[in-house]
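See the structures that follow.
Coordinate-derived values only; no laboratory data. Since we're looking at a predicted model, the values are computed, not measured. Cβ atoms are built from the backbone, for glycine too; each structure is taken alone.
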Structure I
């Protein structure tokens, strides 16, 4: 598990390899990840947007931005957490993801970024 705290918001990431499949004569590697966002600050916050940088071992980079996470913009009171599952496809058995969430602090109306730490994606058979 990888974790990081930014402005009192803790991000924890767990990953898993889901398998391989062929699409358009290309082998793709499917990875799942579970993210828990925990508000350890004294203020209520809301996640409004996400920004991801996804890389694979073939030096391909994909940038993904959008509103919320899996169709939600969770509001977290102090001490609350939100967990969700998602995934990505890579063209190699090794890669990484990192990014940030754009959030708003309801006490100060400040918009701020919470870093999502860099985490590795790897098929279990490629690493010892």
Structure II
């Protein structure tokens, strides 16, 4: 018979896994009610997570879904932090650009002159 599985505060784990720059930012996300652990909303930063839990939360205009693979002992470098979770976030399809927009923005003065020359040459013909 094995003992209880080790657990860690969810705000601390999110900080150690480098999803948030500070622990207070991760706590603010949790207390704001924006985190789900295994599909259940969590409102306390002291909620304990263990290996195998699935976390769902918003980050940088997208929803992240991660599975806890390990509990960290410290906030180490990024390669070490990436070993703490498995990313289950579905890939987003790229949004096509608006038709007729080449991404250049407004035409420049040179573009307008060339357009005027082209229009005037068509009118003369």
Structure III
């Protein structure tokens, strides 16, 4: 008798340099039945995205070494990575910031502090779209 194939747990890479926000996101992601992973600077983010091909990237805009905008653009220009959904997060949630993120290829944009319901909804929307 064969075992049914287990669906893999979607992996979410959190790129966030503020520990308190990263801890809250880790908790929320686990509660949603997803597998979180975290890096805290831009250069490390690109390495991790290339190595692990996460199912979703939650990407802060303001990061040490490389901005979220630069990361988003680099992911979209890489044929092996361009399919990975990116949800950008920023404390500067102006319309200009949102347009810039979406123009560089982000799949979604959320202002911090974010409503948990909105974040959960966006994460699931992007994960469902990627399937």
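Of the structures labelled I, II, III, one was used to calculate Cα extents along the principal axes in Å, for residues 16-63 alone, giving 28, 22, 12. Name it. Computed on structure III.
Match the computed value -13500 of helix-only ellipticity at 222 nm (-39500 (n - 2.57) for each DSSP H run of 4 or more, over all residues; to 500) to one of the structures I, II, III, and report its label.
Numbers: I: 0; II: -8000; III: -13500.
Derived from III, not from the others.
Set I, II, III, criterion Rg/Rh (Cα atoms, Kirkwood Rh): the highest-scoring structure is II.
Distance in nm of label points 7 Å out along Cα→Cβ at positions 24 and 48 computed as 3.4: which structure among I, II, III?
Details: I: 3.4; II: 2.8; III: 1.9.
Derived from I, not from the others.
Looking at distance in nm of label points 7 Å out along Cα→Cβ at positions 8 and 40 over structures I, II, III, structure III comes out largest.
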